[in-house]
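Pasting the structures in now, so scroll down.
Values quoted throughout were computed directly from the atomic coordinates according to the rules given, and no laboratory measurement underlies them. Predicted model only: the values in this text are computed from it and were never measured. Cβ atoms are built from the backbone, for glycine too; each structure is taken alone.
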Structure I
Amino acid sequence: MNRRLKRIKSEIEILGDKSISHRALMIASISKGITKISNFLFSHDSISTLNCLKNLGVKIEVNKENVLVYGNGLYSFKFYDGVLDARNSGTTMRLLSGILSGYKFKSIIDGDISLRKRPMDRIIKPLSLMGANIFAKNSERFAPIYIEGNDLKSICYKMEVDSAQVKSSILFAGLYADSVTKIFENIKTRDHTERMLKYFGSNISFEDGVICIEKGELIASDIFIPGDISSASFFMVLAAGIDGSEVLIKNVGINETRTGIIDVLKCMGVNVELLNVRENCYEKMCDIKVYGTSRLRPISISGDIIPRLIDEIPIICVLCSLVNGESSIEDVEELRYKESDRITSIVKEFRKLNIDICETKNGIRIHGGRKIKGAKVNSYNDHRIAMSLTILAYLSGEDIVIENKDCVDISFPMFYEKLNEIFK
């Protein structure tokens with residue numbers, strides 16, 4: 001891949017948010033009435049959720065404009081005499097396990113080779129405490145997961161892992177529990193589930209790191225899904241790295257638990273404007289304008305900001321590789337449990353490109369500014385690694401050949417089409 005670096009002046013619109021698309025399908029499926037979902041993301045991951053729900057008896061209609069979900073209440077799922085296939089989607093497996101824990105039939109959820117390497121004990125423990133019969137066959141930690149629901153009891157649970165997926169799994173199970181379930185967060189993680197449950201009429205409250213939920217029917221509500229800021233981040237970094245560029249990305253979700261990438265860009269000296277800020281379905285969204293600069297600064301990030309940008313670490317590393325000076329990214333051990341071990345994946349592949357980068361115990365250090373050289377690199381079938389390497393190829397102007405680059409469809413179909421649109 002080799003493209004001459006040139007100044008960009010462009011306006012694009014990003015596809016719907018993946019995290020919100022998953023949750024919209026699941027919550028609509030256990031609500032009463034018909035929900036219209038607009039701007040749904042038809043990625044491989046969200047389609048995994050859609051197919052699992054259909055197998056559980058949920059009527060879902062798809063057309064070019066929207067998705068219609070015909071919900072019949074909390075207990076409307078039907079027994080599926082087969083294995084629910086989450087494919088590559090940890091969100092599908094973890095969140096759906098929370099719902100199925102409230103159903104008195106047996107379910108099996110499995111996934112592909114990558115998903116079978118991702119830890120599921122983090123949901124098995126709290127769901128078991130609530131009374132669900134749930135276990136993993138593979139070393140009691142990895143998929144496939146076997147679930148036989150039960151009459152669930154409420155719990156007070158202090159989060160052991162700062163994970164929105166774990167939190168959401170407990171919240172969904174809390175919809176079926178006998179009393180108030182309380183969750184205590186150490187660091188606030190993305191709160192799309194809380195916001196959407198409130199939008200659908202749930203008995204939920206969340207403030208100062210404490211979330212409380214109790215049983216109560218959900219009412220179908222039409223929902224518009226904002227653009228995915230994680231997907232937008234690739235184009236934000238692309239624009240930031242080319243001096244004099246201006247890219248406007250329209251209708252992007254700016255939930256406060258997801259905007260760490262904006263803070264990082266500003267710390268690195270990038271001018272970022274948030275335009276037309278508004279709220280829709282309890283989610284904030286806006287148009288984001290990014291101005292490129294030649295005066296980028298190295299960064300040092302760790303601690304509370306990390307959950308707000310965990311998915312953006314690979315593309316942040318791309319920008320750090322272009323900056324003169326040392327950048328440090330710590331407290332990102334959770335990256336080891338994604339579609340690949342992203343710490344190792346980034347370090348190994350960036351080194352092939354002559355980037356001065358090393359792995360620390362819980363993070364990455366990059367001494368940027370060295371001349372990047374073209375090479376053949378591996379995506380590890382990890383969509384965010386593939387997209388980050390693609391942006392690095394554009395910014396460096398070097399011939400970087402990416403193996404299995406089509407894995408981007410896991411989260412961002414039309415990624416390459418959007419890139420071509422920017423450079424027209």
Structure II
Amino acid sequence: MNLEYALVGDMSWQTQADWQTPDTPFMSFTFWQALSDTGAIGEKAGWLPIYIVVYDSGKHRPVAVMPVFVKGHHQGEFVFDYSWAQAYAHYGLDYYPRLVTSVPYTPITGQRLWLAANQGLTPEIIQTAIKGVDDVAQQVGASSWHCLFAESQLATITASSSQEIAAAIDESRIALAGADDRQEQPPESTQKNQPSLPVFERQGCQFLWQNQNLLADAQPFTDFENFLATLRAKKRKTIRAERRKVTEQNIVCARKCGSDITDSDWKAFYHCYVMTYAVRGQQPYLTLDFFMALAQSMPEHLMLALAYDSDNEIIASSLFLYDSSNNEHSTLYGRYWGALADYDSLHFELCYYQGIEFAIEQGLQYFDPGTQGEHKLVRGFIPTTTHSLHRIYDERFIPAISNFCIEDRQRMAQYRQQAHQALPFNADNMPVFDSEQ
């Protein structure tokens with residue numbers, strides 16, 4: 001199959017092929033349409049989209065599409081490269097614009113290309129897509145490309161091995177690190193977009209709950225108490241105490257799905273969501289119109305956990321998206337939370353325990369509660385590896401960034417192992433540590 005690419009500024013390519021159902025709701029066309037229609041992506045939002053459409057030149061049909069955003073900031077991302085930007089600034093060089101492939105505002109691992117029906121992800125497709133990325137970078141003068149929260153298959157195919165990285169670095173070039181700041185000037189840049197430029201991999205850590213009772217031969221849990229039985233006694237006691245604290249504050253929690261969520265529920269949720277940003281003096285990335293658009297276009301993927309006070313007023317809420325239970329890796333995704341005031345243990349109840357109960361009821365295999373948070377460990381969320389891919393177009397920075405990525409992966413591997421040791425499971429139900437997951 002001979003492949004070529006085209007750069008497109010809108011999603012008109014959707015009509016040119018039948019497309020596979022993506023692995024998460026966040027790569028569905030309806031989710032992206034909601035982002036576009038409500039201004040969450042676009043030039044004004046600082047997320048200017050360009051779609052790299054990979055074609056089978058013989059059949060004149062698209063086989064894959066990779067989204068790329070031209071960005072002048074790091075907002076709405078959760079894998080940060082601030083230190084790289086500072087290094088560029090130190091030498092009087094522009095780090096912006098930069099290119100990003102991700103689901104905006106969403107630190108969820110998954111596919112980063114849409115694939116046509118019956119089309120697998122191949123090295124040739126990825127190589128062609130990256131040629132398109134390089135083309136965009138040259139046209140807009142981008143410093144770099146960053147593919148965030150990539151699925152492991154994409155990371156495995158794309159990221160260069162340490163030997164390939166070493167081969168790409170010309171030892172005769174002057175390294176930036178360690179030179180005299182007052183006298184040093186960076187050498188003249190070599191030509192950008194050479195085929196030898198490597199793609200670096202960084203790894204991170206998120207926490208994933210698994211609906212799997214090892215005491216019962218890896219069977220799904222039957223209820224929340226069945227899950228608690230797999231934890232050490234002290235941890236069970238702590239979680240039960242947290243749930244009691246919510247009840248003792250005369251707070252009642254409930255869950256609503258899809259079309260059962262009313263307009264007034266959405267408005268109350270959004271009020272809570274805005275408060276999460278307001279306490280930090282920030283404006284939210286997403287609008288009420290965005291969430292209302294999701295309610296209209298993909299209700300079958302939405303669950304809202306609500307907390308009511310003694311006057312039956314909503315005081316806190318948490319929005320989840322989820323896969324259908326027949327998905328091979330069906331997952332609940334905890335995404336947006338907010339409360340009108342501080343309530344003891346309510347965050348844990350709405351964001352974790354309500355999610356665990358829902359995943360068990362629906363027969364979902366996993367629960368991804370979002371990025372960061374070591375407090376998730378003691379509640380049974382297992383450390384897992386995340387992947388991001390990075391391409392730098394100024395070869396003078398490659399040695400330093402190569403070393404950074406290698407050391408960063410080593411640090412994260414040690415952290416994941418240490419985090420695994422802190423899991424609260426009893427000995428019979430402790431999952432085996434896998435350095436690759």
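Can you say which of I, II returns 11.0, 31 when Rg and Dmax of the Cα atoms in Å, for residues 298-369 alone is computed?
Attributed to the structure labelled I.
For which of I, II does relative contact order in percent (Cα under 8 Å, 6 or more apart), calculated from the coordinates, equal 16?
I
Output the label of whichever structure in I, II has the greatest value of distance in nm of label points 7 Å out along Cα→Cβ at positions 146 and 386.
Working: I: 3.4; II: 1.2.
Result for distance in nm of label points 7 Å out along Cα→Cβ at positions 146 and 386 over I, II: largest is I.
Ranked on FRET efficiency 1/(1 + (r/R0)^6) of positions 66 and 250 (r between Cβ atoms, R0 = 41 Å, to 0.05), which label among I, II comes first with the largest value?
I
Work out Kirkwood radius over Cα pairs in Å for each of structures I, II, then name the structure with the largest result.
Going through I, II one by one, Kirkwood radius over Cα pairs in Å is largest in II.
Please state which of the structures I, II yields 2.7 when distance in nm of label points 7 Å out along Cα→Cβ at positions 10 and 26 is computed from it.
II
Can you tell which of I, II yields 4.3 when distance in nm of label points 7 Å out along Cα→Cβ at positions 106 and 346 is derived from it?
Derived from I, not from the others.
Tell me which of I, II gives 5.3 when you compute distance in nm of label points 7 Å out along Cα→Cβ at positions 90 and 306. Walk me through the numbers before you get to the answer.
Numbers: I: 1.3; II: 5.3.
Clearly, the read-out refers to II.
Thinking only about distance in nm of label points 7 Å out along Cα→Cβ at positions 34 and 258, which of I, II has the largest value? Walk me through the numbers before you get to the answer.
Values: I: 2.7; II: 1.5.
By distance in nm of label points 7 Å out along Cα→Cβ at positions 34 and 258, the leading structure of I, II is I.
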